[in-house]
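Next up: some structures, all given as structure tokens.
Laboratory data are not the source of any read-out in this text; all were calculated from the coordinates shown. Note that the structure is predicted; figures quoted are calculated from it, not measured. Cβ atoms are built from the backbone, for glycine too; each structure is taken alone.
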Structure I
């Protein structure tokens, strides 16, 4: 059955490629994409033919975060959440690589940082802009703070500033900086290195890291994040975003 928001493939060598395919929306994550990604990751987790998983995207941006338009898929009590998706990607018992062009924003930043290797285009950027929309990043705190550290997260998590490629590399949000000319060669080299590892042993390595890591990613499974998308500030922030204006808490320069 074809996916509505994804393109998928599995090479003869065992490279499973997942391509986010909502380029007209900046690959923003709606409920349909959440459910499709979580379901497909579960399939790949149990497929011995899939040795390495590559996550990439069509269009200008890797992922613009959550789709605040509310379009695409109906949410129920059993629906997958963004936290479920990032947790499952992080815990996938196979090597994972993300290829990031343009922006990896909010939940998109979480996806990029949940993979074992992140290849970031030199013109790309990462940002955590949730506070500008009136809500807190919630479970994303754990996966992003693990990479960038508490002090850096406090700055960028509270300001929503863009983190350019060179700064992302310094903070550990990116593994390598690539461009169109170098991407294929770098990707092939990393995939080949992973192919030399025994699949069972690789799964144990990831499980061992998960037990020892700090901060814990258990927060990703919280269903109700504090100061989430239903707060008064969030309602104002989303309205301001849609109306292309500054939110009412912004104090202009004098």
Structure II
């Protein structure tokens, strides 16, 4: 089974005088074309949040147009920049308006769980009692099937960032770890948000982040990415674990990458 992962596209309205908006649009277009050419083709594609920058209808319309070219099923989860309501309207997600986006996909050899980490008032993540209880209950319904969780904020410290812990509450790490410890069927957690490539683990599960598809927002200081490349991940499930590959796809549009951490978001 092959999964392709996108994150942090941060699409904004492509104004004629805004090269960054056009660069981000081209990053996504380039990644979509490359994913469609993969052999073997991915079984599913996940987007781990911050699809747009300003939560406008026009930004989500642009995202819908670009992502509609994908030839495999797309599953999304909100980031701190996203509107739950507009994400639901655009991609027909379950649930009502502004409530957390929580669902599972059980039709593949791997179970995939979408876990919304958006907080009410900040750009940091939050997993309140309701969402933690939902995760525990959902994992309890099938303990034998290999499972991966995809979410925006990573539940581990990003040690290469000047903002290592990216949730509101410090206790979240221990709460998620306790749940994963009771459910060893969870073999991987896929994340975005940190705008850099990073690998770690929590309890028995590996945690990985993919860098931002928006090239101007990348934070990979120690291993700078090609300035003109779109970047995405593929995850191949083999023998009960994932083999992850980072794909770099050249673009024609130039931009100025950022190599200093801004405030979380």
Structure III
């Protein structure tokens, strides 16, 4: 089973030290998006990297729309990865979609985790009374339509929006490459899952020290979402990152690494 899991999720274990540091990528990227963080922490931590099924070097044959119709399925995969590499007392760093995947994994196996860092996290992308998620229904319907009708053109425009206007061109190019590497039908299914899932009711259950790293200008996640998370997380800490874009671990790695280092010290 462990060999099958390692192959399915393209698992890599790197670095030195006893403390376990997990980096979990978001939609449109894979484990290579953490290269700046790996360089910063591999001398002091045992680092676990993996690709969600459908992304990067994962086993594409393991993907099915039925299996991966819920966030819980990605969380179950991740827990199998942790068991396969005997990871315990985990310091978890998730980006975007993987923040909520981490939350669900903790709900299932709380004893595995020490603390968490969420980068660009959102429990719900929809605007509703008393909550600013950033998107109206018509906005998301337009995204899905563009993906289905002109995937390549959509990738180019979406990658620039997500990277943000202050990011170097190579950040948008890297994100675009990750989106192009996804099979379009899988990309659409992942996008729908990420955007349509509402996990606000689960947020207060995460009784674990959690640092929310929130870009100050993020196309996908408004600052209001960062404040919402910290207000509802029992042990939440908000750190605003003066960065434009949804990929600060790529566009502002020094600042993100400093925040991760501070969280590790406090954990």
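Given that distance in nm of label points 7 Å out along Cα→Cβ at positions 84 and 172, derived from a single structure, equals 1.4, which label among I, II, III identifies that structure? Let's see the in-between values first.
Values: I: 3.0; II: 1.4; III: 3.6.
Comparing all candidates, it corresponds to II.
If we compute distance in nm of label points 7 Å out along Cα→Cβ at positions 44 and 68 for structures I, II, III, which one ends up with the highest value?
Numbers: I: 2.9; II: 2.4; III: 3.4.
Once distance in nm of label points 7 Å out along Cα→Cβ at positions 44 and 68 is tallied for I, II, III, the winner is III.
-13500 is what came out when helix-only ellipticity at 222 nm (-39500 (n - 2.57) for each DSSP H run of 4 or more, over all residues; to 500) was calculated for one structure; which of I, II, III is it?
Only structure III yields this read-out.
Given 12, 42, 34, 12, 1 as the derived value for P(r) over Cα pairs in 10 Å bins from 0, in percent, for residues 108-243 alone, which of the supplied structures I, II, III does it correspond to?
II
For structures I, II, III, which has the highest computed value of distance in nm of label points 7 Å out along Cα→Cβ at positions 12 and 28?
Largest calculated value belongs to I.
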